[in-house]
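> In the part that follows, the structures are each spelled out as structure tokens.
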Structure 1
Amino acid sequence: MRQILLQAPGEFIDRQVPSPEASRGEALVQIRAVGVCGSDFHAFAGRHPAYTYPRVLGHELSGIIADIPRNDKGIEIGDRCAIEPYISCGKCRACKAGRTNCCEQLRVIGIHVDGGMQPFLSVPLALLHKSDILSLDQLALIETLGIGAHAVVRSQLRNGEEALVIGVGPIGLAAAQFAQAAGATVRVMEKNESRRSFAARLGFEAQSEHDDRLADIVFDATGNANSMGASLRYAAPAGRVVYVGLTRDSISIDNPLFHMREMTLYASRNSSGLFPRIIKMIEDHQIDTSSWITNRLVLSEVPTRFKELPGNANLIKAIVDIGDIDS
């Protein structure tokens, strides 16, 4: 089968490899759609701290079950599934506390182990989440939505609060949509005019710079150290700030301001146990991602076209169509 391997930063290889076989407790999934994440762009540029090389990218995944043992999840051959990419150990302190997203031995498909830029993948049964309603495109976006949904859970948002989301790429959009679904009044701040306009079309008040209004909760989804440090200025007294984006740079915090307003600062990492809830919310039309996908490419185009995507000012979400098994 065809496999697209990121051999080193900036260097994709298109190669043929044997198709995998499912191990005990796993299903063989025919991968059909792969969402391209901002972390994939950072991996391509060699700027992401978690990636090692060579690596098959792709952690925002959907597929069709090709082979599966009998299971108690009701999943059968031919079912459409979202793939949760987080492989936790189940034994460490974080896992025992129910915080599997913080597993000390966490492995993420497409980051620490090879991902979905290939037609087949062997996947642990526990990571499969089926839907008889959602499309393969919708299922491929569940992981991105999970990042935003988890950030809202971390914030302990209450109905009627005001939230500001800084940076409205897919992660920021997800945080905004789940904050709104939880009952918050949501504003967004984004320098990119195209993304700002996109958020406005979704019904959010969108601004390019901050005004004088403070928010109960600030979600920073930029992954930019300067923005993350400045985001504390936008939180009200007793407010909360959630770092959804990741940077490898140090962040400078205004400590007197932090103490004077007695803020709470949260990190938000991946998501934990939210895939079924998110799928149900989309099925019930509480969350809508129908306009998110702005760019498409097929697997064979990744080595030549992938590098064009980050510079596309109109990009919201790109999907790689894996296609049939011979693609």
Structure 2
Amino acid sequence: MRYTKDDFRDKTILITGGAGFIGSNLAFYFQNNHSDAKVVILDSFRSGETLSNGNLKSFGHFKNLLGFRGEIISGDINDKDILKHLELNYKFDYIFHEAAISDTTALEQDLMIKTNVNAYKDLLDLAIVHNANMIYASSAATYGDAPSPQKVGFEKPQNVYGFSKLSMDNISKEYMKKSNISIVGLRYFNVYGKNEFFKNSTASMVLQFGHQILSGKNPKLFEDSDKILRDFIYIEDIIQANIKAMNPKESGIFNVGTGKARSFQDIVDILQKELKTSLVCEYIPNPFIGSYQFHTEADIEETRNILGYSPNYEMEDGIKSYVNEIKRVYKEEVK
């Protein structure tokens, strides 16, 4: 689906983290809908390097870009030489900044701040030099256990990831006061959809439950999962918000969710309906009580009013659209 009538002919677009989940979907959106735009991807891609929790440092994967015809640069946003190369050898009109240490369980506070906060400031400086509008990934993690509905201005991060994203937002607010470019931060809620598989254990529970069911295993849920509610948002609505943030009425920080809270039990029930299974759910004690979000629901009024965003996918619609991809990934990558 095309989300804007704007013509991006002769425009150059940088997508950091372009081999990741959301970045790769953005890249293909432009290739499929605005083929005259020049898209440049910067991604560190994955190596064997891991964080102290055992998870990969980078989730970027070449398979997310199979069929992409634009330019690809392998590089780290922390590398000043890479940023200088981008400054001197390109003229960007838009920058989509998706690169980050996105693992909410990461313990490396130094790396998190360096990558998510300091490198972002460098990219903002690049955007100003190029007079390029900046659209960047913030996160609902900035809210922590703040009560629903979560609203910009009422943050309470519980981990260094949420803190780093809030720090990005604070930097953005200062730059909004003194720059002529538009700067839009998008606080993603619980995103699911195509190209998330290579996030490994940090992929959405939609995908993880889908693969449990396809393997014939009984879905494992925390006790009282019908009372654990989150704002789950399909990737297509995330892309819609990004595109509508390219030329906004005004700069700002906006929630991107559906504005509706749904349960983990709902996910399993909808998946079983779509996959035509009737496995018995197993309920296990929740070990995260006290450090766990039990209810998230995005206040999207400002996102509607300023960006013109309106979610198109209820959870039933999103999972129905996604289920064939869940099957494909299971067949080609899991079995």
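Values quoted throughout were computed directly from the atomic coordinates according to the rules given, and no laboratory measurement underlies them. Here the structure is a predicted model, which is why all the values come from computation and not from measurement. Cβ atoms are built from the backbone, for glycine too; each structure is taken alone.
> Can you rank 1, 2 by FRET efficiency 1/(1 + (r/R0)^6) of positions 8 and 64 (r between Cβ atoms, R0 = 35 Å, to 0.05) and just name the one with the largest value?
When FRET efficiency 1/(1 + (r/R0)^6) of positions 8 and 64 (r between Cβ atoms, R0 = 35 Å, to 0.05) is computed for each of 1, 2, structure 2 gives the biggest number.
> For FRET efficiency 1/(1 + (r/R0)^6) of positions 88 and 296 (r between Cβ atoms, R0 = 41 Å, to 0.05), which of 1, 2 scores largest?
Working: 1: 0.80; 2: 0.45.
Top value of FRET efficiency 1/(1 + (r/R0)^6) of positions 88 and 296 (r between Cβ atoms, R0 = 41 Å, to 0.05), among 1, 2, belongs to structure 1.
> In terms of mean count of other Cβ atoms within 10 Å over residues 32-39, which of structures 1, 2 is highest?
That would be structure 1.
> Among the shown structures 1, 2, from which was the value 20.0 of mean count of other Cβ atoms within 10 Å over residues 128-135 calculated?
On the way: 1: 17.2; 2: 20.0.
Value 20.0 for mean count of other Cβ atoms within 10 Å over residues 128-135 corresponds to 2 out of 1, 2.
> Of structures 1, 2, which gives 2.5 when distance in nm of label points 7 Å out along Cα→Cβ at positions 24 and 136 is computed from the coordinates?
2
> Among the shown structures 1, 2, from which was the value -6000 of helix-only ellipticity at 222 nm (-39500 (n - 2.57) for each DSSP H run of 4 or more, over all residues; to 500) calculated?
1
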